[in-house]
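Values quoted throughout were computed directly from the atomic coordinates according to the rules given, and no laboratory measurement underlies them. Remember, it's a predicted structure, so these values are computed and weren't measured experimentally. Cβ atoms are built from the backbone, for glycine too; each structure is taken alone.
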Structure I
Amino acid sequence: MSRYVPGLVSIITPSYNSLCYIDEAINSVFEQTYTNWELVIIDDCSNDGSYDVICAYARKDSRIKVFRMDVNSGPAVCRNKAMQIAQGQYVAILDSDDIWMPGKLDKQLSLFAQSKPAVVYSYYEKIAEDGSRDNRVIKSKQVNSYSDLLKTNSIGNLTAIVDRFLTGNIQIPIVPAHEDYAFWLSLAKSGFTFMCLPEVTALYRCHSNSFSANKWKVARSQWLIYRKVEKLPFISSVVYFLQYFLNGIFKTFK
């Protein structure tokens, strides 16, 4: 029998110096219409006072579980630690600077009963660093195969929910960058099915100094994933890289 609790959603939140945003992230969980959740927050050695804020929330609601890393380790390591702690059948990732819409969990969980997908994800909206919105909606494509996902990362990390009754224990690959993309590729390559809810369920905060804002680093990381992680032949890597690049241009103007 699985050790995971049926119906429980474990929300995974790595946090590092998130004082400016953590209130909004946590409150967006409180505002969910689906209430059978636990929020597992891993603090990655913050020094801005955000850890104390998170602990204050945890003292008020036993569904919030807070752990602190011994050394700064990065988001992938924090997420994996949280997944080891998490008790829920479902796992969802919410970064400490992002926001969920109130009906997100209810709407996405209802899709798991339709065709038993392993992963349900959705559209999301980009917001400015200060939280302002101007309708920059990313309409994620339906993933039908591993090949589809190689062409473009259709899955916004902050929107996805994974059913661990189907996938079993899951861990995010520790790679130089694009860990979330490598994670979705690993699930698709294993034959797990994906389903997209064509609706915005989350707000993704854009930062001017983020990794994704540096297009050269993103391109280099993408190439390394094709060649070093997925070990694709050179020609196949070139073809997929060009498709990914063209899809990326489209997303840039969103």
Structure II
Amino acid sequence: MGARLAGKVALISGAARGMGAATVRLFLEEGAHVVFGDVLADEGNRLEADLVADHGAPPARFVVLDVTSEADWARAVAFAESTFGGLDILVNNAGTSGPGRTETSTMAEWDRVLAVNLTGALLGIRTTVPAMRKRGGGSIVNVSSIYGMVGAATGPAYQASKGGLRMLSRSAAFEYATQGIRVNSVHPGLVDTPMLAPLSPEQLGVRLARTPMARYADPREVAYGLLYLASDEASFVTGAELVIDGGYTAS
């Protein structure tokens, strides 16, 4: 067990599986208390049960969290404060994919992707900042994507949302810097999670061919980047963009 987050309380969205679940486990290992949320209630409850089985009674609790709901965010923050005494860290990890092209994707699809990936993160920031002020500061880490930095022929809503999240992070970094609240973004490449499921073998092959390391990231490899930005080791880091992509954007 480490202590890089000792005494910290974190709220992680989209954390019932994949990269979010890996982050929950790593933050626990490093001494944090964690509230983790997701719309996948069955999977979230199973993860909580697994953590209890692994660690006895770990300082981690699951809450149902639809990131597009202001009421859900308010309940999650209130739960963190009442259960663990405050809130120091927000990881905006919840996200959804959006296949299709500019002329063929529907407006409903566009609205759904933007609501989860961008508006959801905004609501998370707005709701958690007052709680962080009570603690004298905090750290917000927004999980964007390499497709918030480079383009592709499909998924315009996804790319627009992740590019918007990149700039939202920069804006918030400026806004909250004097309040001791740091805001940074992380830009993963291909990560071995259920998010890859909608991609065809051909699409995956093209992306792997553009990745110099020629493999997917393990979710824990990205979680370590989130851990750094969440910790006091990154006390002078705000408005930064941490790319974890096996070299994809280096070319």
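If distance in nm of label points 7 Å out along Cα→Cβ at positions 57 and 233 computes to 4.9, which of I, II did it come from? Mind showing how you got there, number by number?
Details: I: 4.9; II: 3.1.
That value comes from structure I.
With mean count of other Cβ atoms within 10 Å over residues 25-32 as the yardstick, tell me which of I, II scores highest. Write down the numbers at each step before the final one.
Values: I: 18.5; II: 21.9.
The structure with the largest value is II.
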Given a value of -13500 for helix-only ellipticity at 222 nm (-39500 (n - 2.57) for each DSSP H run of 4 or more, over all residues; to 500), point me to the structure among I, II it was derived from.
-> II
Using mean count of other Cβ atoms within 10 Å over residues 33-40 as the calculated read-out, with 24.8 as its value, let me know the right label among I, II.
-> II
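Identify which of structures I, II gives the largest calculated value of FRET efficiency 1/(1 + (r/R0)^6) of positions 65 and 201 (r between Cβ atoms, R0 = 30 Å, to 0.05).
Details: I: 0.80; II: 0.35.
Sorting by FRET efficiency 1/(1 + (r/R0)^6) of positions 65 and 201 (r between Cβ atoms, R0 = 30 Å, to 0.05) in descending order puts I first.
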